[in-house]
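Values quoted throughout were computed directly from the atomic coordinates according to the rules given, and no laboratory measurement underlies them. Bear in mind the structure is a predicted one, so any value in this text is a computation, not a measurement. Cβ atoms are built from the backbone, for glycine too; each structure is taken alone.
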Structure 1
Amino acid sequence: MTDLSTSTSGAQRLPIRPELAGLEPYGAPQLDVPVLLNVNENPYAPSDEVVADIAAAVAHAARGLNRYPDRDFEALRSDLAAYLLAESGVALGPEQIWAANGSNEVMLHLLQAFGGPGRTALSFAPTYSMYPEYARDTSTEWVAGRRAEDFSLDPRAARAAIAEHAPSVVLLASPNNPTGTALPLDTVRAVLDAAAQVPGGCVVVVDEAYGEFRRTGTPSALELLAAYPHLAVSRTMSKAFGLAGARVGYLAAAPALVDALRVVRLPYHLSAVTQAVARAALAHSAELMAQVGALREERDALVVWLRARGLQVADSDANFVLFGLFDDRRAVWQGLLDRGVLVREVGPPGWLRVSVGTPDETQAFKDALVEVAGL
């Protein structure tokens, strides 16, 4: 990446913010290999019926593209509320729903509204690598506590960190990326209760990007919304719905919290085409959730297989598995890549993360790993 703060050609320097000078943009490797298991995508493309309905919805929207879209996307918010009722059993009104171009933009809205200069965002590592970037981009101080060795979060440690740093935003991923670890609701309650004591207020965000993949009996933080007006629960249509290319994320929260996000959003930020794609996909949620069940089974079988070969594997409620430990994880990663399988070198030293693919993709990963690691 070019360092925009300096010039070697005599051209005028660009006044880039000092904290951005020399930084590389976020991004996992994008390589053309047969088996892509590195960015936690849903490996199943939409069915022909879903594609046809999306195409028809987009064609209808295209007839009105000379007009701005509904900037508050009321119909989509109603559809998302209906989906969450079916998926999690939590009744919400459309005024409690917000959406944006991927859950990344939802998170940025949250930091724009509740972070900023002189304020702090707190999370607990290892966790999603974009969180500190949201903080950086909004000039919010970033503080990361630590998770336990099993990647769980000690409620006492969380309460102590909140009391020490007095954050305005706490970010909790559940299931956590890159570990797949889900948080018990008692832990989330402990964080919420501690956040309620922060002078000036503190918003707690539970990032459930992988929430649909949670194991039976693992609850959603959506169940806590009625009791905690400073809670926001974010979701995405990228993973369970297989719509990573559509870029649709959303959250559920109290109406007052949602209204704060409406202040910082760009005008008409969610295009008419995006709204049409999302609503068409939501009409097929039952079909798409059947794929989620198959991916859960594939994940659980993969965990068993890896452990049977002597590897450490973090318990996962997501559509990926963190496994290790390797003395030289880069060599293992490269060996898999040389055999046409791309996984992610992420998380604590010695660990790798593999997304759950189709049965054929999973078998290709297993075959490659046996060769590379001598299992």
Structure 2
Amino acid sequence: MASTALHRLAQFLQKFYATPSPPLYTAPPPSSEKLEYADLAIIDLSKSKTAAGRKALAAEVVNAMTTHGFFYAVNHGYTPQQTGRIFSIANLTFDAVNSEEKKTYTGQSEAVYEGYKPRQTWRLEDGVQDQIEHYNINRQVRKRAHPEALRPYLQEIEAFARHNHFNVLHPILRLLALGLELPEDTLVEQHRFEAAGETSVRFMKYFPRSQDEEQRTKQVWLKGHTDIGSVTILWSQPIGGLQILSLDGVWRWVRHMENALVINAGDVLTFLCGGFYPATRHRVIQPPADQVGLPRLGAFYFSMANDNVKLVPHADSAVLKRVGIQQKCTDGDAPTMEEWRKNRTIAYGSSQLVPSVTEKGVEEEIISGVVVKHYN
């Protein structure tokens, strides 16, 4: 009798305290248009659990990073159901929070991506501003307060951040270090979860634009650029738009792969690895014809080095000693991670760009003494 009562009490408590299900987000089907896709490598992260597997994968990652700068990662540890739930949480971040509450949680610092970035914040071209809304969450999820609709899911977002960091980012950093013939944890130590920094989860929504805006910006939603941080983890979604600039100068689409991650290198990896892993040039344009008018929902993990890391190359790398180091600046002038991210964040979408005198279709700005390029 007592055991039955306890069982019923346990069921009641489990039901009472269970995390609610977010409104289901159902992704549209992938585009069926005939597009020119980049031929990206597929890296099986499950093989990184052994030394032999890491050695083999390191060679694959080096090839991927030095050719396209992008690759897919599969068998990363999240099921399609878990991934779908993350996208449902991402969607309610925009659809279940009213405009007044969004104002309360809009980022107040020009130097840090935090909370909401409203639409029409960045200047694109010919007087057109962006139609991108995003919500940025520091990997230390409870570092700042969050909208009421998100609060029931903070534990899941915390788990998502830790999964990205320990089960995706760190294994990839080990492969990149091995590719430079450095000790496995060289880059991992510069990307510690508990260190001060702004590595973050970002939910992002691109909203459809008017015909006039599309014409004035030639259908470009986000100009060609390189990412501020080290490694960007994009959870693949079916609305097209992402393109990479291939070595032959052609913009090619990135194909959606179900429950895969799209990985690319950012500026910080180029700093730390002496140019061996170049930051990937990519952009976002209007979706294909059969997806025009659909909002584009994204879930990301943007990794950055610890704030106190000085962005100088690992000159002790046997590989860099053989192939040479390409530096963005001298070691003495190199910024810290904190200086780099703050200056890049302040400048993005607001600074005055000047045409490059050496590269057609490229605009430039100087940040922390380093030339930063934007690709049109």
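Assign the value 0.25, calculated as FRET efficiency 1/(1 + (r/R0)^6) of positions 126 and 238 (r between Cβ atoms, R0 = 25 Å, to 0.05), to the correct structure from 1, 2. Matching structure: 2. Match the computed value 2.2 of distance in nm of label points 7 Å out along Cα→Cβ at positions 198 and 214 to one of the structures 1, 2, and report its label. Label of the source structure: 1. Here helix-only ellipticity at 222 nm (-39500 (n - 2.57) for each DSSP H run of 4 or more, over all residues; to 500) was derived from just one of the structures 1, 2, and that gives -12000; the source is 1.
Source structure of the calculated read-out (P(r) over Cα pairs in 10 Å bins from 0, in percent, 5, 22, 31, 27, 13, 2, 0) within 1, 2: 1.
Looking at FRET efficiency 1/(1 + (r/R0)^6) of positions 94 and 342 (r between Cβ atoms, R0 = 41 Å, to 0.05) over structures 1, 2, structure 2 comes out largest.
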